[in-house]
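Quick heads-up: structures coming right below.
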Structure P
Amino acid sequence: MHLSDYQLAASYLRAHLPEQEYPIAIILGSGLGALGEALANATAIPYADIPGFASSCVPGHKGMLIAGELAGRQVLCMQGRLHRYEGHSFAQVTFPVRVLRLLGVQTLMVTNAAGGVNTGYAVGDAMVIADHINLMGGNPLAGLHEPRFGERFFDMGTAYTPALRALAHACAARLGQSLHEGVYIAVTGPSYETPAEIRAFRALGADAVGMSTVPEVIAARHCGMDILGLSLITNMAAGVTEAVLSGEEVIAIGRAKAKEMEALVTEIVEGL
C-alpha cells in the first residue's frame with residue numbers, strides 16, 4: 001500500500017460523512033456490532049464502497065463504517081474487522097487503521113471476542129488488555145515503510161495507553177461491572193487452539209486468546225494513536241473445560257453481553 005491509497009480512501013469518506021474529522025474510533029469485534037446501531041445521527045457506509053477497503057465474510061461482522069454521535073461525541077465505528085485467516089494480508093487488515101488516522105482519529109478503541117486462558121476467568125467476563133503477545137507469524141509494518149505515519153522503529157512498551165486503561169476500570173466501577181486486566185495473545189486461526197497450545201500460552205503469561213486486534217494495535221501505535229483494548233470472554237479456551245468450542249457460541253455470548261459492553265464503551269467515550 002502507498003500513501004496515495006490511504007489518502008484516496010480518506011478523501012472518499014470526507015465526501016460522504018457529515019464531519020471532516022473524527023477524534024474517536026471504535027473497532028467492534030465478533031458479536032459486538034450492536035453498538036454501531038446505537039449511534040445517533042448515524043451515517044453508514046459499506047466497506048465495499050470505500051476505495052482500498054476489503055470486505056469481511058465472517059459471521060458477526062457486518063462490514064460497515066458508521067459515523068455518528070455517542071455520549072455527545074463524534075465517533076467512527078468499524079462494524080466488523082478483517083482477519084488474516086480470511087486470506088487478507090496484514091496490509092489489508094490494517095488499511096482501515098491508517099485511513100482512520102487521516103480522518104483525525106487520535107483515540108482508538110479495539111474490542112474483540114476472546115477465549116479465556118486464565119482459569120480464573122469465566123464466560124461473559126470482560127478484560128482490559130494490558131499487553132499482548134504476537135503469535136500471528138508476521139508484523140503489519142514489515143516491508144515498505146511509510147514515514148508519513150510514523151518512525152520505522154518505535155516503542156511498544158505502553159501500546160495500550162495506561163490512562164485509558166485506568167479510565168475503563170473507573171467506568172466499569174461506576175456501572176457496577178467487574179473488569180479484569182490481562183495479556184491478550186493473538187494467533188492466526190481459524191481453527192481453535194489445542195489444549196497443549198493453551199497450556200503453553202498460559203505459561204507465556206497470556207490471559208486471553210484471539211485471532212485479531214494485534215495487527216491493528218501495532219499499526220495504530222505506529223500512527224501515534226492512544227489505544228484501549230477490550231476483550232469479551234465468549235468461551236473458555238480448549239482444555240479449560242470440557243465444552244466443545246464453536247463460532248456460534250462466540251456470537252451468542254457476544255449478543256447476550258452486548259448491552260453491558262455497550263454501556264461500558266459509552267461510559268468510556270463520555271469520559272474521554
Structure Q
Amino acid sequence: MTVRTVLCDLDGVIWLGGVPIPGSVEAIERLRGAGVRVAFVTNSSAPTIAEHTAALAAIGIVADGDVISSSTAAAELIERGERVLVCGDPGIAEAVRAAGATPLSGDDEAAVAAGVDVVVTGFHRTFDYERLRLATAAVRSGARFVATNRDPLYPTADGPIPGGGSIVAAVATATGVEPEVAGKPHPPMVRAVRRLLGDDASPETLVVVGDQVSTDGHLAAALGCRFGMVRTGNTAADVAVDPPPDLDGADLSAIVGELLARDRSAPHG
C-alpha cells in the first residue's frame with residue numbers, strides 16, 4: 001500500500017527536549033525525497049506554532065504551514081468572544097487569540113472575578129498553588145474545563161518529566177470536573193488534522209508515526225490509517241504493545257526504511 005503522507009509526532013520521534021534523535025532529520029529528507037508529504041502533529045502545547053516551526057528549521061527540517069499542536073486543537077473548543085483563563089504557556093494564548101477569544105493570565109485574580117467562560121490547561125512551567133486556586137474557582141463557578149492533552153509525562157534527553165496531563169489532573173482533582181480533551185487522539189485534534197491535510201488525509205495512503213499507542217496509535221485509528229511506532233520516546237523497546245502497530249521500529253529511520261521498502265515491493269499500475 002503506497003504511502004503519500006506521513007503525520008509525524010515531534011517529542012520522542014524527531015527530538016528529545018529539542019535535541020534531534022540520531023537519524024530523524026535524515027529520515028524526513030528521505031521521505032520528502034521519495035515524494036511523500038510530511039506534516040507534524042504534537043501534543044506539546046507550550047510553544048507557539050512559529051516556535052515549533054523555528055525549532056524544526058534549526059535542525060534542518062522545513063515545516064512552514066505543516067505543524068499543528070494540541071493548542072491548535074483546543075481552539076476548536078473555544079467560541080469567538082469568550083474569556084479564557086489560560087493555565088499554560090504561550091502556545092495556548094496564541095490559539096485562544098486565533099479563535100477570536102480573549103486569553104486571561106492564569107494568575108489574574110481580577111480577571112477571574114470579572115468572569116471566565118473557559119479554563120484551558122496544558123503544560124505550564126510556572127504553574128503554582130495560586131494558579132490552581134484561580135482555575136479551580138473559575139471551573140467551580142461554571143467555566144468550561146478544556147485540557148490541551150492528558151499526557152502524564154513529557155520525554156526529554158534526561159528522561160521523562162511531568163507533562164501537561166499532570167497539571168490537568170490537579171485541576172480535575174480540585175474541582176471534581178473532568179475536562180474536554182483537545183489533543184491526540186481526541187476529536188478536536190482529528191478535525192484539525194483533516195483540515196490541515198485536506199485530500200492528503202486519505203486513510204489508504206496516510207501513516208501516523210509516534211512513540212505511544214494511547215495518543216499516536218489511537219489517532220491513527222481515529223483517522224482510519226496505519227500506525228508506525230518508534231521506541232525512542234515514551235515506549236521502551238522491551239514494552240509489549242497490544243494490539244501491535246502496523247510498523248514497529250527502533251527509531252524514525254527504521255520506520256521510514258520499512259515504509260519505503262514496502263512501497264518499492266508493492267505492485268503498481
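Observations, loosely collected:
- Structures P, Q, by Rg/Rh (Cα atoms, Kirkwood Rh): label with the highest value: Q
- Parent structure of the calculated result 0.10, given that FRET efficiency 1/(1 + (r/R0)^6) of positions 96 and 256 (r between Cβ atoms, R0 = 25 Å, to 0.05) is the read-out and P, Q the choices: Q
- For 21 (relative contact order in percent (Cα under 8 Å, 6 or more apart), calculated) the corresponding structure among P, Q: Q
Only the coordinates and a few stated rules stand behind these numbers; no lab work does. Small disclaimer: the values here were computed from a predicted structure and weren't measured. Cβ atoms are built from the backbone, for glycine too; each structure is taken alone.
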